[in-house]
Structure I
Amino acid sequence: MLLKYFYDSALAHASYVVGCQRAQVAVVVDPGRDVEQYLEMAEREGVRLIAVAETHIHADYVSGARELADRVGAKLYVSDEGPEEWKYQFADQYDHQLLNDGDSFTIGKIKFDVLHTPGHTPESISFMITDQGGGADQPMGIFTGDFVFVGSIGRPDLLEEAAGLVNTAEPGARDLFHSAEKFKQLPDYLQVWPAHGAGSACGKGLGAIPSSTVGYEKLFNPALQFTDEERFVKYILADQPEAPKYFAVMKRVNKEGPEIIGDAKLSDLLAIDELSTALEEGTVIDLTPSKQFGEGHVPHSINIPTAMLAGWAGWIVDYSKPVWLIADVEQLPEAIRVLRKIGLDDVRGYFDVDDVRNAGMATERYPSLTPQELKPRIESGEVTLVDVRSDEEWKSGHIAGAEHQFLGRLPDNLGDLDKDKPIVTQCQTGGRSAIAASLLQANQIEVINMTGGLNAWTGSGVEEV
């Protein structure tokens with residue numbers, strides 16, 4: 001048996017290719033939209049990708065299931081569990097098999113047994129695999145999707161928090177408890193292969209180790225230590241990370257079927273005189289480092305450095321409008337890959353960052369000051385300090401007198417800000433606050449970025465509360 005692990009660190013997403021070398025065929029489990037990586041691997045290993053198996057309708061990235069079905073005729077093995085509103089609407093366009101608890105299918109000599117493991121979402125399933133080609137008659141591992149992670153378990157509140165389906169979090173938590181009890185009955189030796197690692201918003205406290213075993217998770221996974229349903233429900237619904245707004249878009253896109261990328265090229269280089277139209281009609285994202293952006297940028301553009309696109313574009317970019325980029329051409333492949341993977345497909349083109357600056361269009365800037373420079377102005381009330389970190393970070397400690405406005409929801413809360421005096425944006429180290437500063441300035445709000453964030457403030461000897 002062939003097992004290959006793929007990990008997208010930008011989205012903390014894990015996917016797998018499972019191949020039968022004897023039959024020279026393979027299946028991709030929970031593929032991302034950037035399917036070339038799987039096709040290239042299959043060619044190297046001398047196997048054909050003939051199938052896709054998905055554990056559930058994903059909410060945090062655009063699935064590559066339809067792309068593979070369309071491009072190479074991969075058969076879809078997808079869940080038929082859960083209510084009608086969470087069925088795959090595009091599956092009948094392709095060769096497919098709808099799966100329920102207790103079903104099985106084979107890829108070459110590899111058997112996949114289906115377990116319905118609801119809770120994270122109603123349709124969630126897991127796959128236990130047995131390498132029958134090697135003579136085994138018992139499974140060796142389980143693909144858990146977003147059900148069980150290393151050191152954690154999938155959150156049950158996403159449908160309510162992100163998709164707006166009220167009164168689904170607690171029933172989901174109760175389903176998750178019973179799924180966890182089912183998981184505990186599995187053999188300890190089974191390997192556990194989840195769909196996410198540390199940094200994913202699909203659960204809390206995910207470990208950075210790529211895989212585990214059922215036995216190890218039963219011993220040390222905090223979510224699997226509960227025997228009382230009420231205590232489990234209270235635990236799993238508390239202190240979950242913020243649910244990104246774009247998760248609702250992803251859930252719909254993956255249910256209805258994403259657009260096919262095919263061999264679509266990267267965005268075109270555009271003439272500078274088209275920039276004003278782009279600013280009027282959509283969102284212009286400048287990918288340059290925040291320090292460079294702060295020292296000079298195009299008015300009304302927003303700044304999301306390339307390394308932070310995956311984490312924040314889905315929060316703060318309006319999906320109903322087209323997007324243009326200000327970038328160096330070398331940044332484009334990764335930027336377009338990330339934007340496509342979170343469903344921001346309507347990227348109309350890019351403007352070369354050097355051309356923009358040479359044309360004298362980077363006319364706006366904002367100051368960045370240290371905590372020592374800002375302390376007297378904050379204490380006197382001359383400026384308003386806005387902490388843009390997460391709720392959990394805020395609760396763990398913050399600067400006295402600060403106002404809390406989580407970065408991901410800042411575009412929706414601009415009306416709550418006092419615009420009569422400058423706003424100082426602050427996070428933990430200065431990266432998120434720089435994005436916030438660009439958002440505020442794009443909306444004509446006077447802003448100052450605190451360099452170094454809370455870390456620098458604490459290091460300056462100034463007390464926090």
Structure II
Amino acid sequence: MSIGFLLTIALISIIFLLTLIIKLKINPFISLMLASLFVALTTGIPVNKIWGIMTSGMGGLLGHVALIIGLGAMLGKLIEKSGGTESLALYFTNKLGKKRTIAALTIATFILGIPVFFEVGFIIVIPIIYGFAKINNLSPVKFGLPVSGAMLTVHVVLSPHPGPVAAIQNFKADMGLQSIIALGIAILVAVVAVYSSKYLNKKDYSVSQEVIDEMNSISHVTDIKAIPNPGLITALIVTPIALIMIGTFSSYALGPESTLGNYLGLIGAPGIALLIAIALTCFFIGRQQKWSISHCSELMEGSLPNLAVMIFVIGGGGIFGKVLLESGVGRSLADALYMINLPLIPAAFIISLALRASQGSATVAIVTTSSLLSEMTIGLSPVQIALITTATCFGGLGLSHVNDAGFWVVTKYLGLSVSDGLKTWTVLTTVLGLVGFLLTWMMWAVV
């Protein structure tokens with residue numbers, strides 16, 4: 001099929017999907033299934049393979065995400081029911097004041113995002129976002145937008161995340177040099193995230209009743225002795241992050257043949273790290289609150305029913321992205337931009353951004369673009385190669401929308417409708433991607 005035909009189908013499928021969700025108010029999961037079927041049938045994917053592709057798209061994504069969402073929700077529920085979110089929110093609000101709280105939380109999550117996958121980190125901090133929003137009588141969107149924007153920036157441009165690691169390998173870039181450049185630019189982009197979010201939040205967006213109920217359920221502890229110490233709560237939240245960091249960096253330091261490294265890698269796997277944090281929370285918080293084991297179990301079970309809709313919608317995004325990938329839409333888009341003969345550094349950004357928009361995954365966009373352009377960096381200086389790698393990564397940051405699992409995670413947890421998610425999250429990620437690229441291009445002009 002021609003490149004033009006495939007790109008037209010992709011555009012029609014997204015318009016069709018948005019019409020189903022926004023105009024006709026059809027359930028997002030059903031809408032994603034219908035849009036996926038439309039793409040599969042019109043792009044010539046063999047009929048006998050369509051269902052297998054759809055199930056692999058959902059299973060491949062949820063195999064990673066569902067486990068993390070479930071365990072993260074359990075940890076959050078235990079901390080929330082103990083009054084821990086209120087304790088932490090009150091402590092930082094009193095220390096920093098309302099005006100500095102958003103910036104402080106963004107800084108903390110920026111650091112958190114360096115070793116931790118975006119979805120994992122966001123789910124870990126969402127109870128804190130709810131707590132801060134309740135204490136300050138603000139929408140969770142006020143806190144959630146800058147936090148998630150900063151965290152996603154780190155996820156797409158810095159090692160050890162898979163996208164930048166693959167790009168570094170494909171371009172044969174110096175990892176240390178790229179990390180220094182990307183970190184410096186990412187810090188500036190995170191500052192932009194705070195101010196851009198402030199501008200986007202000038203409008204008060206409606207928050208779903210589910211999120212309002214979740215915020216209202218945050219325990220208000222009147223007995224000061226029963227409120228968990230904010231230091232303990234911080235330690236319990238940091239525990240899985242620290243374990244993930246240890247697991248990640250031990251694999252680099254000790255190598256794949258090290259028995260110790262393998263055990264540390266297991267402990268640092270996101271699901272295992274969260275499981276350990278849950279056990280520690282039940283022990284320390286449970287003893288303080290005089291909770292029995294059965295009561296801890298009941299609290300954890302109570303966190304799961306509300307996740308069903310979210311998990312299915314995220315899985316639907318995985319289906320849509322997988323079908324778009326298998327249809328050849330992403331590759332056709334990359335080839336079309338490649339043939340235009342753009343200058344190298346804007347080509348790296350634009351191709352990556354287009355791939356991100358067409359199939360949803362930032363990692364796939366970065367890996368595909370770096371593979372496509374890998375031979376074009378021969379003869380360039382190490383700094384230039386590092387800058388091209390970084391530009392490719394920033395392309396994977398922008399245009400997060402309905403075919404991206406991250407879009408659904410952010411919008412569902414912040415209680416945003418699809419249309420409001422497009423007005424806020426999609427705009428924010430695109431602004432941050434463009435700012436990161438422009439800063440990278442400015443450095444390219446200097447070197």
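Bear in mind these aren't lab numbers, they're just calculated from the coordinates by the rules spelled out. Predicted, not measured: the structure shown is a model, and the values here were computed from it. Cβ atoms are built from the backbone, for glycine too; each structure is taken alone.
Given structures I, II, which gives the highest value for mean count of other Cβ atoms within 10 Å over residues 254-261?
I
Given a computed value of 20.4 for mean count of other Cβ atoms within 10 Å over residues 182-189, which structure among I, II does it belong to?
It was calculated from structure II.
Taking helix-only ellipticity at 222 nm (-39500 (n - 2.57) for each DSSP H run of 4 or more, over all residues; to 500) from the coordinates of each of I, II, which one would give -8000?
It must be structure I, since only it matches.
Mean count of other Cβ atoms within 10 Å over residues 22-29 computed as 13.9: which structure among I, II?
Of the structures listed, the value fits II.
Using distance in nm of label points 7 Å out along Cα→Cβ at positions 214 and 430 as the calculated read-out, with 2.6 as its value, let me know the right label among I, II.
The correct label is II.
So FRET efficiency 1/(1 + (r/R0)^6) of positions 62 and 350 (r between Cβ atoms, R0 = 35 Å, to 0.05), computed for just one structure, reads 0.95; which one of I, II is that?
Corresponding structure: I.
Out of I, II, choose the structure whose coordinates give log10 I(q)/I(0) by the Debye sum over Cα atoms at q = 0.17, 0.20 Å⁻¹, for residues 190-373 alone equal to -1.11, -1.35 when calculated.
It traces back to I.
Compute relative contact order in percent (Cα under 8 Å, 6 or more apart) for each of I, II and report the one that scores greatest.
Top value of relative contact order in percent (Cα under 8 Å, 6 or more apart) goes to structure II.
Computing FRET efficiency 1/(1 + (r/R0)^6) of positions 14 and 342 (r between Cβ atoms, R0 = 25 Å, to 0.05) for each of I, II, which one ends up highest?
Largest one: structure I.
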